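In the part that follows, the structures are each spelled out as structure tokens.
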Structure 1
């Protein structure tokens with residue numbers, strides 16, 4: 001009888017463990033590259049944040065990478081993703097960390113609350129321009145700039161980007177997915193924001209790396225950045241291409257052709273092996289695609305870049 005009970009208990013324990021692992025495997029952040037070998041630790045980190053953020057009301061300062069930090073509150077998807085997974089957009093953020101130098105200029109278009117700007121200008125000590133159109137989100141961005149003491153290296157502008165000087169309506173209640181409002185969204189809670197051309201603002205600047213995350217408005221932003229894209233100093237563009245342009249009637253194939261005409265071609269990056277792989281089109285496994293002009297230059301910088309420790313993993 002005792003042996004049978006022991007066997008039953010062992011089987012039950014194995015079933016519980018199996019069910020837990022199945023649950024872990026179905027939670028997206030647990031399968032993040034920095035969490036795959038540490039799934040239990042990822043769940044503990046998740047639970048600690050979920051419980052702690054409800055006990056401690058208000059903003060929380062999170063110590064992030066190499067002395068960088070950010071102010072976060074529940075519901076800020078991008079920032080909480082960094083808490084759960086180290087680098088929310090792993091390949092793209094690691095590419096920035098491995099290719100950007102302190103004497104470079106980084107451009108953050110659609111900065112939201114500043115994850116990429118913090119990595120570029122705090123961790124890598126680069127100069128930066130960042131653009132965030134939604135006023136309430138811009139306030140959060142500025143708070144993160146202040147807490148990292150990078151105001152002397154970052155020019156933050158509370159405007160949107162377009163192909164002309166104008167004013168456009170932006171949504172304000174969609175967290176990190178706020179965007180230029182379509183005609184069907186004009187009855188929602190929107191805000192009118194000034195927009196300008198990137199070429200006008202960066203006329204006398206020579207950026208090295210640019211990130212564009214404008215929720216489908218990429219075509220218009222790029223049309224106002226043709227001169228910037230033509231500058232030989234600009235070697236890489238990390239651009240979100242996830243089909244959101246359909247809401248405005250834009251085709252991402254046109255973006256791929258425009259980038260190719262400026263000598264930028266799509267690649268994917270493996271931060272662990274530090275290898276760059278050519279793509280035939282956009283990156284279908286990620287919301288972002290990395291466009292590179294001079295791959296050899298990028299590889300030189302990657303090879304020379306020191307290791308960065310994130311969640312006890314060195315990349």
Structure 2
């Protein structure tokens with residue numbers, strides 16, 4: 001089978017397509033024929049070698065994927081050959097950038113017939129991050145208002161859809177008109193251009209001056225201080241992404257008793273993992289969650305995908321297809 005192998009950390013071109021033996025399932029594992037692999041920024045950070053958690057070399061990138069179960073190992077129940085599934089396997093050494101992968105059955109979840117393999121490949125990191133930030137960290141409640149700051153990427157669009165399904169009012173921002181159109185389609189009640197001077201005032205106007213209850217922040221090193229000024233009393237900012245440092249005024253948190261918290265999938269406990277993917281599965285079945293695919297590239301163009309995934313103004317999810 002074909003797979004991407006990384007023999008040394010470095011620039012995108014260190015990823016090579018090679019022929020390797022088909023994997024065989026061990027006890028508790030299944031082999032999935034991968035039809036689409038999700039490309040996430042974390043994949044690029046790991047491949048560069050500039051990340052806190054690095055796999056043993058050589059390795060195959062990718063934690064997100066979707067495809068068909070081909071073989072079922074001993075002791076596996078609830079999955080059968082031929083099942084359509086998605087894989088959410090953060091931290092594995094032999095990942096989804098391959099035609100087949102052997103993976104623990106607990107990291108494999110069904111997808112409905114109406115969900116494409118490309119959409120299935122958009123669940124493991126983006127949708128799980130959105131749910132973790134919104135529900136497990138911010139404890140968002142129906143009737144609250146959430147600002148999804150940078151809503152046109154895969155995490156942001158999933159957050160908009162999930163928030164609407166939970167009964168929240170959503171304000172979303174994006175830096176391009178195609179991005180803003182996608183955010184509107186995802187269900188945001190108000191969509192703003194965060195590259196425009198004065199958009200913060202528009203956020204306050206949209207809440208009648210009350211502020212937002214929750215901010216999901218994708219670029220905290222640019223926006224965090226401003227976010228604090230947009231919060232309602234006892235509002236929460238959840239930092240999903242940041243590319244550097246920022247100076248804030250802590251006094252902004254005092255009168256409102258607001259909170260700033262971070263989130264990472266690496267901190268997910270087994271029980272939280274179960275809860276997250278039970279919720280995502282239900283959202284897929286009901287149609288609340290429909291991942292938006294921005295670009296599909298063949299496996300051979302993985303290096304191009306890694307260059308593009310860190311570019312600004314991402315729209316939806318990027319996937320590699322087989």
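No lab work stands behind these numbers, since they all come straight from the coordinates. It should be emphasised that the depicted structure is a prediction, and the values quoted were computed from it without experimental measurement. Cβ atoms are built from the backbone, for glycine too; each structure is taken alone.
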#### Entry: Entry that produces -10500 once helix-only ellipticity at 222 nm (-39500 (n - 2.57) for each DSSP H run of 4 or more, over all residues; to 500) is calculated, selected from 1, 2
1
### Message
Can you rank 1, 2 by relative contact order in percent (Cα under 8 Å, 6 or more apart) and just name the one with the largest value?
### Response
2
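Going by mean count of other Cβ atoms within 10 Å over residues 105-112, which of structures 1, 2 comes out largest?
Details: 1: 25.4; 2: 19.2.
Checked 1, 2; max of mean count of other Cβ atoms within 10 Å over residues 105-112 sits with 1.
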### Message
To test your reading of the models, identify which of 1, 2 gives 60, 39, 33 for Cα extents along the principal axes in Å when calculated.
### Response
2
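Taking mean count of other Cβ atoms within 10 Å over residues 177-184 for each of 1, 2, which is largest?
Working: 1: 16.0; 2: 18.6.
The structure with the largest value is 2.
Say we calculate distance in nm of label points 7 Å out along Cα→Cβ at positions 257 and 281 for every structure; which of 1, 2 gives the highest result?
Working: 1: 1.4; 2: 3.9.
Comparing 1, 2 by distance in nm of label points 7 Å out along Cα→Cβ at positions 257 and 281, the maximum is at 2.
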### Message
When Cα extents along the principal axes in Å, for residues 169-248 alone is computed for each of 1, 2, which one produces 33, 29, 22?
### Response
2
### Query
Once mean count of other Cβ atoms within 10 Å over residues 33-40 is calculated for every structure in 1, 2, which label goes with the largest value?
2
